[in-house]
Structure P
Amino acid sequence: MHYFVDGAVNKGRLCARGNCANTVLDHRERLCRPLLDGHDTTWPEAEALVRQWLSEVKPQELGLVYSRGRTAADTRQLRGLAQELGTPNLACAHIEPESGFDYRLEGVTDASLAAIESAQVSLLVGDVFNTSPVASWRIIEARYADRKNRLVVIDSIRTRQSGFAHVFIQVRPGTEPFALLVLSALIAPKTVLGVDVDRYARVAGVERRLLETTAAMLGAKVPGFVGSAMHTGRVSYPALHSLASQLVAHVAGKSFNGFRETRLPAGPKRFSDIRKAMTEGRLKMLFWTGGLFPYSYEELLPELAKVEHLVATSIFSPDPPVRGLVLPLTADLEQASLASSYWGPVERSPLAMPLSGTRLFSDVLAWFGRADEVAEPEPRRFDVDEVVAMADRAKVTTKAPAEWLLVGEKKAIGLRGFHDPEEEISVCHADVGKLDVASGSYLRVKSPSATREFRVRVSEAVPAGVLMVGTNVHANRTLFPLVDNSLTGETTVTPVPVELEKAGRTARAAGENPSVWT
């Protein structure tokens, strides 16, 4: 990879994902021919099947779903295709919590790179450093530019980022929005009304005195910004997490950025609506395009089994094989495209010729019909009172959570073995005796959706009663059930109560592959 030291944004720096992005091009599991029910087929046969299946279904029986890997132009084309076909069933299936940043608060301004570089006080919610290396080194430089500058971090996990903070507020997993609402009410009590400060502080597991000190710091009339990030298995209320972060920025007079890997607009339907239609047998054909299927959400497979005709696109061979058609697409680095980032538009040039046997997304889309681009609607905007009311609807309590709670850890990248397997589970020092384990022991973890075994890693990153596993490995993700959020109805992935049992072994057997433990 080339490092452009004169680049205005990166200035010669790349994240771990960027550093290894080119390995996708020659990966041993690239898909280079269409598959039908797990077996090779040809492009002409695949096209004939798609056209035949389309002729057999009514518009309301057809579903179109997109996820990570589709560009803004692609989603605009999908909107146009849905209108052309007369189907209302178009939804975004990027169900990662970061989609909550589509919810916007009135009056909040977006943070520029200049705002981050000049910040004298910054608030980071969640692991921003892990999500945006481009922003993280600027945050660190701003933090040390003047010893009077202040950095506050709110998170349920003690990440490396927390080591740079002047104030680290460790909340109970999933309760970040309630600590943020307290901060907002303390900063601007005449603007943020109806927040029970003491109750929400107890919900978050944080002393009011610490939040008061932090509110005074953030409310100072100095340049600053608020950055927020959300990762799989760490957030309970994505929309509220986003809006509460923005609320602090708004009342403190700071700019805001919601850091995420992918920005995809919402569709006319929610993905939960599509799931319900599949479960009830109302969808006879589904076209799913994007990077998170058919690998990441194995618990959807029983629902998909009720769909008669399934068409998916992919750049990798499905593992395990899936029913229906899977069509190989060219990778991002094999095609020219226009994209957007936090800091402005990005024009991509091909790094390599497309892999033989793959096709462009637009070529496949043409099989379904004409797909003129249709602009996406503006995201819905909320006011302060609506955010407070949304928090009240969450009906959170101050009761102690389940004895054991599993959260997800977002590592730089774990796709298809690019980096180390995520075979360890982080356990707090305080829980070692309770579980009768030590580093190198094995724990069997049972959630409502899966059971897996992990090698224990004793860590100070997690608090008592909380355990953490990496969520890049798809088998690990199966431990986190897909749930429909009670506030927005959107499907998401939240921290999950689990049962634990010490496993008999204490060292990995030779040749054992942790990615297939069940």
Structure Q
Amino acid sequence: MQIRQVVPHLVRGASFQWRFLPVEGLRRRSFSSASKVVASAQEALKDVHDGATLCIGGFGLCGIPENLIEALQQKGTKDLTAVSNNAGVDNFGLGLLLQSRQIKRMISSYVGENKLFEEQYLTGQLEVELTPQGTLAERLRAGGAGIPAFYTRTAYGTAVHEGQNVIKYGPGGAKAGDVAIMSQPRESRDFDGKGYIMEKAIVGDFSIVKAWKADERGNLVWQGTSRNFNPDCARAGKVCIAEVEEIVPVGSLSPEEIHLPGIYVHRVVQGKGYEKRIEKRTVSTGGDIKVDKRRELIVRRAAKDLKNGMYVNLGIGMPTLVSNYLEPGVRIELQSENGLLGIGPYPPESEVDPDLINAGKETITMIPGSSLFSSSESFGMIRGSKVDVTILGAMEVAANGDLANWIIPGKMVKGMGGAMDLVSADSKVLVVMEHVAKGNKHKLKPSCSLPLTGKRVVNRCITDMAVFDFVTEGPEAPPTLIEIAPDTTVDAVREATGFEFKVAEPLKTMLAD
């Protein structure tokens, strides 16, 4: 029996008339259709207007639409709302549009590498809507899927939930405490005994994205971790403009290799060239890792909590060191928010790839069995509690397990990145940090004085002096000191700790066999 497929065929003077083609014949037939390729970035952006909302792909400087951003700067379009995970750096990426004062509002997650951004925000020149990274990805995904809003546990009980973030400072700036625009509180509901907040979808007037390869109908393919936010941004725009490194004829791409179907893409332009800057060029030296002795104690102890087969997310900074100290026979898979499962070691200089970075913007490699995906899928794994353990740093940890690690109001503007999403899932949360701040100020406190990353989310805190376990469910109870550093005493820990705690019996020594 021959399988046949119905194909519409237009007949002169009539409406649609149906005729039948064998599937094999259908595959061989070439369908002609208009190309979406335009001649230049300027032509692609011709109708981008003042005051437009732009969804701009990329993660840090990886996978950013370099040519389209440069063309936007030359075009001079102003009063833009830019929806992008990052704000580039001072003189590259979206940093160019900040330099030329073309951006009115940024909707972003992590912008800590851009000093100009921080200056413009703190002096009241720029509106900033800081958004948890996974929430941002899902708001874009929802916008492209026609879903007006959704509920998430991320940021419940924080300043995001309560509408306490400053979007724009007044003429006097942060130093004067002059606020022009505050964020709006989020609606909240309980589901199955847990608190959720409602977030609205994002739909942009235009999407501006970058891919590796496209065909003439706008089907897109990415390399490495350059996919990140690009597919989510592409779907969210009413008009999607994609710049690519290579354009191939229709039929050149296998259907199985296409990451984003052309139905989402309206214009394709081939970039003239790519600088592909790397924010953190990290390479393998082939020698031992040099780590301060007290930090080494912390990360070695954290590594002991990782068991064979676990899926683990490591935060920026000290947490990234933990995987170097796994016990013999332990193999874990590291998950990165920008769309990679199975992070390998730093590459040798000859293998550095700007399209392959981790969430800390460091150059990395992949291991056998690694997989790549978009940012929204990455955070689906996180929110869906598929990640076993999250390890991150902290500015403050409270006695009830509250965590603060993302902002010092009026002074330091980094953004929360993926931290709020990571700690709101059911993964085990390990905090690694020095026990005290500069000047011997307490970081372990009765309650956090800085804006929260999450409420009652820290399961264990490992410092250079001690290991504490926290009660995060049911009635609040004091933390328990379960281990102590070899060179300290319980009295010294009490003096360096701002909250009361119980002492385990027996009290173990960190890293003792």
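Given structures P, Q, which gives the highest value for mean count of other Cβ atoms within 10 Å over residues 73-80? Walk me through the intermediate numbers first.
Details: P: 20.1; Q: 15.4.
Largest one: structure P.
For relative contact order in percent (Cα under 8 Å, 6 or more apart), which of the structures P, Q scores highest? Present the calculation step by step, with values, prior to reporting the outcome.
Details: P: 20; Q: 13.
Ranking P, Q on relative contact order in percent (Cα under 8 Å, 6 or more apart), first place is P.
Thinking only about Cα Rg over 2.2 N^0.38 Å, for residues 41-304 alone, which of P, Q has the largest value?
Numbers: P: 1.19; Q: 1.10.
Looking at the calculated values, the largest one is P.
Using the calculated result 20.8 for mean count of other Cβ atoms within 10 Å over residues 65-72, pick out the matching structure from P, Q. Mind dumping the intermediate values first?
Values: P: 20.8; Q: 23.8.
That value comes from structure P.
Assign the value -4500, calculated as helix-only ellipticity at 222 nm (-39500 (n - 2.57) for each DSSP H run of 4 or more, over all residues; to 500), to the correct structure from P, Q. Can you show the working numbers first?
On the way: P: -7500; Q: -4500.
Label of the source structure: Q.
Out of P, Q, which structure matches 5.1 when distance in nm of label points 7 Å out along Cα→Cβ at positions 257 and 281 is calculated? Write out the running numbers ahead of the final one.
Values: P: 5.1; Q: 3.0.
Checking each candidate, the match is P.
Using distance in nm of label points 7 Å out along Cα→Cβ at positions 241 and 425 for the comparison, can you identify which of P, Q gives the largest number? Can you show the working numbers first?
Numbers: P: 2.1; Q: 3.5.
Structure Q comes out on top.
Since every read-out is calculated from the coordinates, none of them should be taken as a lab result. Small disclaimer: the values here were computed from a predicted structure and weren't measured. Cβ atoms are built from the backbone, for glycine too; each structure is taken alone.
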